[in-house]
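K.L.:
Multiple structures follow.
What follows is calculated from the coordinates using simple rules that are stated; it is not laboratory data. Note that the structure is predicted; figures quoted are calculated from it, not measured. Cβ atoms are built from the backbone, for glycine too; each structure is taken alone.
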Structure 1
Amino acid sequence: MKYLKVIAFTHKLIDLKELGCLVLCEEAIYSRLELVKSTFDIPEIFYLATCNRVEFVFTANNQLDKAFVKSFLQALHADALSETQLQSITDNSELYEQEEALNHLMRVSSSLESLVVGEKEILAQVRKSYENCRSKKFTGDYLRMVMNTVVKTAKEVYTFTNIAKNPISIVSLAYRKLRDLQVCSNSRILIIGAGETNQNIAKYLKKHTYTNFAIFNRTLSKAQDLANELGGNAYPLESLKTFDKGFDVIITCTGSKEPVITNEIYKQLLAGEENASKVIVDLAVPGDTSPEILQNYKVQYIEINSLKEIAENNLKERYQELIKGEAIIADNIVQFRPVLQQRRVELAMKEVPQRIKEIKDRALNSVFANEIEALDENSKQVLEKVMAYMEKKYISVPMVMAKDILINCK
């Protein structure tokens, strides 16, 4: 790992808005990487950008320090960064080399460095970033080996720890509550509010084949957009007062300061099913549901405060799994050392036969060409046999030694 290096710009030290200045637009990624490859004599490189980090993973002989980072950024972004921005970002960059760089890549891919610990999406993002650069020939055999062990390690962390087991997003917890209540896929679902939260929970419902939706929103066009996505019907928020088609589940999240679902509206929505047990998922702050409803009717009530408490407890459990994840990473780094050494020996041995053949040909056709020309045909034939024998033996000696080295590395 002598030449492995990582320059990282992350949410830990750099404001997210400032991080955005470092993201390379899709059209410019490969031309920018080609530029820094040639400028800094970098054999292999790939670039990673997520919502809270921008990183460059590469191999090079260069000394990795803040001066290098500043030159690197200047080459990448030319005049796009002011001198103040350039200096600030340089000062807050994180630099990793050799095994520290490998450890960092493993931690990132295992989500130990994520803004939300345990989010598996980061592994897919790292793999995609690497594959994009590999397909453009920006990476080679060395980073291939590094990425193989990084991906293997991340999968082990996700498999053998509970770091990603318990959900911590309110939306996923709300869906799980519905699932635990055995709400069937043909249930009549009213969605009140078409904002981001309800859009996200709607994606869960659609993914799990729920199909019967009515969407209510103050702005009808937004309700219509969500209805089109779900295959449901859209209504203005005022229509809650007259809606008479009944329901099984209400999912509500609006910005109203007063309850949107009053006792009167709820009675209208029941459409004569007053004795049936219903489900309300209220993700609004403050809540959209009038307290009277919970007193007067049979309601399975899922509200945001209880979900937040579960999310916080789950997050604490994830952090407790960090130690297990770090142990898996440490073990994989130890395992990678002999693998890397073996690969270096293999690559070096590939050149041995060709090099020996080149030496033999040079001896016969250049260095001793005149002396050989003076020999009779029989002597030439004997000499060629001797040279062929020596070539074969000289090739076998380092190959046998290499095998011994590889065996001892295991």
Structure 2
Amino acid sequence: MTVTELPCTPSVLASPLPAAPTRPLLPVVGADLRAPLATGGDTRYVNLDYAASAPALLAVADHVAEILPTYASVHRGAGYASQLSTQRYEDARGTVARFVGARPDDVVVFTRNTTDALNLLAGCVPDGGEVVVLDIEHHANLLPWQRRAHRVVEAASTLAQTLSRLQVELARRPAALLAVTGASNVTGEQLPLGALAGLAHRHGARIVVDAAQLAPHRRIDVVAGEIDYVAFSGHKLYAPFGAGVLVGRRDWLDAAPPYLAGGGAVREVTLTATDWAPAPARHEGGSPNVIGAAALARACEAIAALPEGCAEVHESALRRRLLAGLDRIEGVRTLRLWPDSGSAIGVVAFTVDGYPARQVAEYLSAEHGIGVRDGRFCAHPLLSKLGADGAALRASFGLGSTADDVDRLLAAVEHLVTEGTTGTYATSAERPCD
């Protein structure tokens, strides 16, 4: 038996909500997935967990299937397949560089993900140089800096005051690097990267942007934004094949010890000494993930081919609809950092009075076929700052999302508030990174 979606409840959707797109912007793999329901039957699965890992674009999956027959070792073979794989791998660097508007002399280093990229950069900051970071960061842009000299600036209650605090801190004592997120993985709020880059440079520091959340939603221009380094992940950019990237200035990368000592990272080796290759090879020891790099590059091409501003219009409309609907449900609180923040990506975090986040997430999945994230989103200090009692829910969407996805969530949350659950679900759970 197939169960149809929960009908829209009058108090949320009876009066018009802000208009939102009814069709996806780009087709994604899994759009027709069916989810079993605890109440019997199944329903179309609603994926509202893009911020954790976005589904693969259909174009990316097709590209991977196309190149798999010629998959071979990179940089090490003279055979036909090896040459093709090497060419694809190196071509992918150029595609990624164009995607972020990199400088001609910037280096593109392929990594596993954003965490890997930022850990790599942490080992490249010159000795004695301090790193300045806000207290709102994802762990990927917080923990790597804790292993070296660093200063944490507490975000203020407004964005303007937060920028002022950064200004004071950078002026107080020189720093080598300012590390900031492009968009919060909890609230979706964007930071003014141009202003932050100017602030860092005025005080002799460089800037790195954790663009794990920003890159899938907004265009990045390294040159125009005067950004020194940018890092992001393929699995959040509709290319879940195990690749990430660090793009930025060469000097630090060439001067630093190799991130991973091994084959491919060297020019010459003896039993007593090693002559290391310059970047990017210097930091790509071992056999590289050519499929991941090619998938990431194909995703960059597909997103870059969209008309300017198209993704922002699509996702902003969905976000407005979701926020307006959640605001109508009694006991639901959405989380936000700053009342004066401007643009935001397709990420909305919220709590439901009387229900632990884990319980709500399990209910949404089991009884409505909706996938959201619950927990602290690898941003423990930020969740504490937002007063979310240790955990919250996060709905995130993107190029494959539609108004129907938003409406399904709204109807399900109101049904929980007014009718309760049918089954019994966990009230807490310990999970890695939470």
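K.L.:
Between 1, 2, which one scores greatest on relative contact order in percent (Cα under 8 Å, 6 or more apart)?
P.N.:
Working: 1: 13; 2: 25.
Of structures 1, 2, the maximum of relative contact order in percent (Cα under 8 Å, 6 or more apart) occurs in 2.
K.L.:
Out of 1, 2, choose the structure whose coordinates give distance in nm of label points 7 Å out along Cα→Cβ at positions 42 and 298 equal to 6.5 when calculated. It would help to have the intermediate numbers written out before the result.
P.N.:
Values: 1: 6.5; 2: 2.5.
Answer for the origin of the read-out: 1.
K.L.:
Thinking of 1, 2, which structure, once helix-only ellipticity at 222 nm (-39500 (n - 2.57) for each DSSP H run of 4 or more, over all residues; to 500) is computed, gives back -18000?
P.N.:
Values: 1: -18000; 2: -10000.
Structure of origin is 1.
K.L.:
For structures 1, 2, calculate distance in nm of label points 7 Å out along Cα→Cβ at positions 210 and 282 and state which one comes out highest.
P.N.:
2
K.L.:
Quick one: Rg and Dmax of the Cα atoms in Å, for residues 50-129 alone came out at 14.0, 37 when computed from one of 1, 2, so which one is it?
P.N.:
Matching structure: 1.
K.L.:
Output the label of whichever structure in 1, 2 has the greatest value of FRET efficiency 1/(1 + (r/R0)^6) of positions 18 and 106 (r between Cβ atoms, R0 = 30 Å, to 0.05). Spell out each step's value before the answer.
P.N.:
On the way: 1: 0.70; 2: 0.15.
Checked 1, 2; max of FRET efficiency 1/(1 + (r/R0)^6) of positions 18 and 106 (r between Cβ atoms, R0 = 30 Å, to 0.05) sits with 1.
K.L.:
Computing volume of the Cα convex hull per residue in Å³ for each of 1, 2, which one ends up highest?
P.N.:
1
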